[in-house]
1. Quick one: percent of Cα pairs over 22 Å apart, for residues 75-194 alone came out at 39 when computed from one of I, II, so which one is it?
2. Work out mean count of other Cβ atoms within 10 Å over residues 11-18 for each of structures I, II, then name the structure with the largest result.
3. With relative contact order in percent (Cα under 8 Å, 6 or more apart) derived from the coordinates and found to be 27, which of I, II does the value describe?
4. Match the computed value 17.6 of mean count of other Cβ atoms within 10 Å over residues 139-146 to one of the structures I, II, and report its label.
5. Using FRET efficiency 1/(1 + (r/R0)^6) of positions 147 and 203 (r between Cβ atoms, R0 = 25 Å, to 0.05) for the comparison, can you identify which of I, II gives the largest number?
6. If FRET efficiency 1/(1 + (r/R0)^6) of positions 155 and 211 (r between Cβ atoms, R0 = 35 Å, to 0.05) comes out at 0.30 when worked out from the coordinates, which of I, II was used?
7. Between I, II, which one scores greatest on volume of the Cα convex hull per residue in Å³, for residues 67-106 alone?
Structure I
Amino acid sequence: MISENWAIDVKGVTRGFGRKPVLRGIDLGIKEGEFLAILGPNGAGKTTLIKVLATLLRPSAGSIRIAGLDLGDNSAKIRRKIGMVGHQTFLYDELTTYENLKFYGKMYDVPNLEERINELITKVGLASRLHDRVRTLSRGMQQRLSIARALIHNPSIVLLDEPETGLDQYAGEMLVEVLNTPNFGKQTVVMTTHNLQRGLEISDHVIILAEGRIAYKESKQSLNLSSLQEAYYHYTGNTQ
């Protein structure tokens, strides 16, 4: 039975590419307001799982329910409840910072859009580049703008696929600051990362994905970095 307070409920999800299986029977429940860090080496299936949750990929088998909606017939409705930061910025190079945020804000019918743009652009440290074209921004700045783009409609679920990749030091610290703000704590967050320490610091629970399966799940309260590193090595054979 699906609990009413599950933000994300995944049962028996598989996904392959050709004859290559990537996800092998994922069962995962994430409660509303919970922050889950997904750890695992390259090829473990982290990005594929995030894309399936974001409705960018269809599972080969299994069921997914997000924000109370079954994935099968509700992809468009689910996308309105999700903000995603991934390897692609989903920004338009020839539009300015402001124009990108205005475009996405109008797409989601964001109320008080100008106020929301100003709030987010300040939070991600790009107020001075508001009217510059995206193609003139550094990779780190583009990733910061991507974070603002993902949050413009105040989604109830935020998916972060290795969000620190390509970020400069300031942007990495800014991301953690944004994730730790009180209003952000109301949202359900799923983040993939290679950084065990960072994942443990800001999450409520961590899972270790290995060869397309959830090999390990534990709450932050039951872990320290040493025990997490030991578990990570045990299930993946990799050190951190």
Structure II
Amino acid sequence: MSTNKILVIGGLHGNEPLGVSVVSYLKSFKNNKIDSLYANPKAIISSKRFIENDLNRVFPGTSGGTDEQKRAAEILEKCSNYDIVVDFHNTYSKNNNSCFVGIDANPRLLKVAKFLGLKRVLVADYDCINKFAPNCISIEISNSSKLNNPGIWLKKLNALYQQDLDEIYPNDLTFYKFEKRVTFDEKLKFDLKNWKNFKKLSKKDKNRLCLIPNLNYCPVFIDEPAYDYFSGILVETKFLVDNFTTSNFK
């Protein structure tokens, strides 16, 4: 029976409560199997996304910057000591449940995604924790979702700790990569109010946004107040998991 060495991170964004609750439980009950970390304590106390810098946009961090830049470097160093790092996030955007892995992610994370029941995998190539910690999977759960429940994830994490990942073949996953950001002005110009998360764009909308006609695109983070743009546009990319390499996304 496998015993995966796991680190759970909560509060990379201080106003996203799911991960904070999971970490709080792990610390309160002194779970000796799974380590946990409050990522941005000051932001958590203030219930703010961040204090000076968005912590999940300043990786790999630096020893001589702001508190959050220093914290990013500390977190990255700590992540290197684990087999699997699970980082929790929330979004106000409905039906947006998904997970993030880095552009150079360890393929084992795809097995983790499958085991956790997260079939939408977003590949991150911007300066977030996933890009620099190849063992880190970030879980994004809508506030309105039934999965926004720390008890559910505590059970999943305890099972993951014991799971032999070699027994899992991560089929049925759909991969996405960010293609562009859609602004509020574009939203108004093109009357995009009927868009839904992970629903494929029509040919008309692809033409209006100057996207490649024969590729599948869909929006995510629709009307998420934390962002100053309307939505991210993703390219849907289906391929065999055995061929998971950065060449699929560059």
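1. Value 39 for percent of Cα pairs over 22 Å apart, for residues 75-194 alone corresponds to II out of I, II.
2. II
3. Label of the originating structure: I.
4. II
5. I
6. II
7. Evaluating volume of the Cα convex hull per residue in Å³, for residues 67-106 alone on every structure, the highest lands on II.
Since every read-out is calculated from the coordinates, none of them should be taken as a lab result. All values derive from a computational prediction rather than experimental measurement. Cβ atoms are built from the backbone, for glycine too; each structure is taken alone.
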